[in-house]
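Right after this note come the structures.
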Structure I
Amino acid sequence: MKLHNTITVALIYGGESSEHEISLLSASEVYKELKEAEYSILLFYISKKGVWYIQDEVLDHEGLLPITEEDTRELLLSPGKGIYYKELLNFDVALPITHGKGGEDGILQGLLTTLHIPYIGPSPFSSMIGMHKKITKLMAQEVNIPVVPHISFSYEDIDLLLNKKKLSRKIAHLVGYSEYRKETYRDLFDNITTLLGTHLILKPEDEGSSIGIEIFLDGDIDDFFKRIERVFNFSSIVLVETYIEDMVEVECGVVKDTHFVASDPQVILNPKTENPHFLSYTQKYFSPTPFSIDPHYSLKETTRNLIKEYALLVCEILLIEGFARVDFFYQKGSGKIYFNEINTIPGLTKTSMYPLLMKKSGYSFGRLLDLLIHQKVERD
């Protein structure tokens, strides 16, 4: 096995997504750990416009990685060759800490593959599937993992209905007829609430970190469609799910240690300072009262084991590599478990759940990074 100081890691952070700032927080924590372990490091920052820059290893006064955007520091990406800054940059492995669209959805992974650069994390295919909640749920259902009842709409489905008075095939199927009628809005709304209930969660189908989520509780038809339109600001597909009453969120970390290992699942404590129904993006990362593991709620051993089994199975069917966090809903009264989503590049900030989950299962942050890096370097 190579010594740490003989391995050079290219740490990639930033990106064009709405989770840009979270990437900076996560990557800064990773950098500090790598530096302490004496890895050689190259810093590649991706701006919000998608331009790549090389950075100096100088943390700012808040302990965050630099984000210098100077023309003289632009990187040249050459397909089949690699990354250049004045000359070809040599490193052993890339570690993308880029959350959300463009960084976690297969686009960056495809680019690194095209550049012939080995990187930590799943393939472009697995990354793309993992980012799309609807597709992931369909795959989970194929192997009998329960999911929350849901339907989805594309922007075109709703746009045709609202502006052109036409029905897409999806809308026609839901209302039971193919030509627009004056009562179509009401029929669609009634059928949705009959199928899924009057308590609903509306989500961007391909966003993470609770971005763009709308909670609909016994609202009227106008409120429902206004919320649908707001979600379309974040995605071209909106996922409408039943809001599970009496639920808690349960998260499970997974890492490949020769074979995949799942952490002990933990119930997430929501301080409920903003919204009692879900953990918002702000609360996850910027709240003075962030979410955490609930120390007072202990799941039964059979429930924990089943969630671990589900988490490993999701990673297996998605062909996940490296690490991931798999999220579930648990209904306390009925004891039912529902798969929610997978994060193929989970948050790695000081308050992020993934490192906390893995630490409780015996994997310190340093051990995790060593494992991921050496597995990739030694294999390639």
Structure II
Amino acid sequence: MDKNDNDLAPVALNGIDALCRNSIELIQYARKVTARQINLVQLMTYYAIGRWIVEEQQHGEHRAGYGKKVIQTLSIRLNAEFEKGFSVDTLENARKFYLCYQDRISETVFRNFTEEKSEAVFRIFEGQAPFTLSWSHYLQLMRIKNLDERRFYEIEATESAWSLRTLQRQYNSSLYERLALSRNKDEVMRLAKQGNVIEKPADVVKQPTVLEFLGLEEQAKYSENDLESAIIDKLQKFLLELGKGYLFEARQKRFTYDEENFYVDLVFYNRLLRCYVLIDLKIDKLTHQDLGQMQMYVNYYDRYQKLPDENPTIGILLCKEKNDAVVQMTLPENSNIFASEYSLYLPDKKLLQKKLQEWIEEETGGKDEC
């Protein structure tokens, strides 16, 4: 408290507290709005320059090397005017940006921005801006050739406010492919249109779950307790890998039934599904005994822990190796229990992409993106 606060009456002090709080909140809001506005102006500028480059190159496409000369000449002129910031690479990326996202801005809006240079154009975008991420994010996204995959990562990065590093990690860990392979074919295309929508228990499971951030070596000898401790140490990253809506409650959660103690490795709550999520860790091949044990855990939570207005508990077994046939024969249908193999290294992205290729070609007709 400032020393001058002692000279103020309680009513006046409360008024000043409110003044300070409201001022801080307004400044923070204004800075966010300004940052978004500046970012949108930058992206629309790159979009416009990219479009003009494409149009100019098309005019001279019959001349060998003309397209490259256009960008080199423009780079020299712009850097002479603005000193820096418009290298050949930057302009090449602007061109690619337009080609990848040319359907985002209407002809009317484009003319208002580039010819009339009207600020009114930004009022059109309120609540539905054509670009929602930073230029650095889009540089990463433009490296993704598959249109559906690119759209998925753009939606997820926007809705979850991913940093550039988080976007790169999720892409490198093949999040799109892992989620797609955990769904049926009819749901794959939804990922590209809406992102990862959490509506039912199966939506929270990935195949596999990637835990490369734990720092455990694939060939090293470790116990289930070592795996659990590593997860707790890197809990923030583990929550990111699990997905949306997770809240951590406890590790080695004990409950007593019929005078015997049982321990659930990890207990979470998913606020989107409004239910408990129990996770058991298995460093060996999954057995029917493991599935039966998880079924008991889920039954206990459903009967004694969940509230009447909450949804049924989900059980997830993270295992080194699973057998789908054993899972299907052991568990009843709609049991809310899932098995997911975990990996201590980033998956082979090309292998996962190959598995998805049939689905993508069926849904998109095999058309290219940009």
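Just so it is clear, none of the values below were taken in a lab; they were calculated from the coordinates. Everything numeric in this text was worked out from a predicted model, so none of it was measured. Cβ atoms are built from the backbone, for glycine too; each structure is taken alone.
One of I, II was used to calculate mean count of other Cβ atoms within 10 Å over residues 172-179, giving 13.8; which?
Working through the options, I get structure I.
Now for a separate question. Here FRET efficiency 1/(1 + (r/R0)^6) of positions 108 and 252 (r between Cβ atoms, R0 = 35 Å, to 0.05) has been calculated and equals 0.05, so which of I, II was it run on?
Corresponding structure: II.
For the read-out relative contact order in percent (Cα under 8 Å, 6 or more apart), a value of 17 was computed from one structure; give its label from I, II.
Label of the source structure: I.
When distance in nm of label points 7 Å out along Cα→Cβ at positions 76 and 316 is calculated, the result is 4.8; to which of the structures I, II does this value belong?
Details: I: 4.8; II: 5.7.
Derived from the structure labelled I.
One of I, II was used to calculate log10 I(q)/I(0) by the Debye sum over Cα atoms at q = 0.06 Å⁻¹, giving -0.25; which?
Computing log10 I(q)/I(0) by the Debye sum over Cα atoms at q = 0.06 Å⁻¹ on every structure in I, II gives -0.25 only for I.
Upon calculation of helix-only ellipticity at 222 nm (-39500 (n - 2.57) for each DSSP H run of 4 or more, over all residues; to 500) from the atomic coordinates, which of the structures I, II produces -17000?
II
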